[in-house]
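> Please go over the structures that come below.
All of the numbers you see were taken from the coordinates with simple rules; none came from a lab. No experiment lies behind these values; they were computed from the predicted model shown. Cβ atoms are built from the backbone, for glycine too; each structure is taken alone.
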Structure I
Amino acid sequence: MMNSFEDLQKASKDNMELAAQSLGAVSKGMQALAAEATDYTKKSIEEGSAVVEKLAGAKSLDKVIEVQSEYAKSAYEGFVGQVTKVNDLVVDMTKEAYKPFEGMFAAITK
């Protein structure tokens, strides 16, 4: 009986360590996501401000349409690139969070 209790304690301790490692990976991933969001927001604000300045200096309707079209294209491409970056960060975070449990899941599925 004593051996079963000690085994249970060891398993509980091991599982807590795995959970802590996984949580550390998630925390690191969330920090990377937050930094990426901050950078993207800052860049978007700067680009938006530059477009407003260009629009204010436009002398004709054709120039306004040209500036707006260029901005829309650039903003769309930037957004698609950002979504790809965020997706890659989330995939990497998920892989890192799962790594501590790989051995345990492999043993269970045998």
Structure II
Amino acid sequence: MTDITPYLNRLDIINDTAQQVIKDFGMTGMTIKFSGDPQNAYSELFSQILPLIEKLQKESFQNFYNLMYRIDVSEGQIKKAVAESKDRSFSEIVTELILQRELIKVVFRKQYSK
């Protein structure tokens, strides 16, 4: 995946990413609330998404796959990330992939809308 580090300090990108996450999770009936604090945006979103992913993984794998499809995180990306990261849980890895993908969507949308 693309390095997202340069965009983590841009308030417009962070806010748009949070809104994209809220929208995508909302389409599945899950609620995420973002405070708007750009200093803690990544960790705030991560801490809200992680338990939702854990719950989906345990209760409804079909809904989990539907969410991954909606966000555009492939099974191949997940498998690769899991293979490369032995010290983190499956849910942590998927949560990070979700945030990266949502941020990339926002960045591309901004770049190509001009």
Structure III
Amino acid sequence: MTVAQKRLQELSDDTRAAICLWFGDVPTFYAFFYTLMQKEHIIDQEKPTAWQEQLKAAKYYRRLCAKRAQKECLLPDELLEDIYSDYFEDFANYRDKQLMDDKLFMSFLRKLIS
């Protein structure tokens, strides 16, 4: 069990309830922020056309979503960093996980940035 997963288990009832209001459940919350970091990292690694602008936008949306989720869900500051760390741990160990499909990811992204 990762540090992020342990922290998620230790969340207060109020925080858990707030997460469920926004994401439906805690695993979906985890999957969204994991995927958010994954997408940003893929842009940085693959450097597609106009990658610098895409990377700048990805970082902006990650910060915006993090700020909104921390405010709305009463998250401990280090929780999102731990989720991002899980992604990089998986990447470093060649574990390619797809935790959320693009359609669902985009629906949560739109919800958080609106």
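> Could you tell me which structure in I, II, III was used to calculate relative contact order in percent (Cα under 8 Å, 6 or more apart) as 39?
The value was obtained from structure III.
> Quick check: 1.4 is what I get for distance in nm of label points 7 Å out along Cα→Cβ at positions 24 and 48, calculated from one of I, II, III. Which structure matches? Before the final figure, lay out each step's value.
Details: I: 3.9; II: 1.4; III: 2.4.
Value 1.4 for distance in nm of label points 7 Å out along Cα→Cβ at positions 24 and 48 corresponds to II out of I, II, III.
> Out of I, II, III, choose the structure whose coordinates give helix-only ellipticity at 222 nm (-39500 (n - 2.57) for each DSSP H run of 4 or more, over all residues; to 500) equal to -34000 when calculated. Intermediate results must be reported in sequence, preceding the final value.
Details: I: -34000; II: -23000; III: -26000.
Comparing all candidates, it corresponds to I.
> Work out which structure the value 88, 24, 11 belongs to, where Cα extents along the principal axes in Å was derived from one of I, II, III.
On the way: I: 88, 24, 11; II: 38, 30, 26; III: 44, 34, 24.
Label of the source structure: I.
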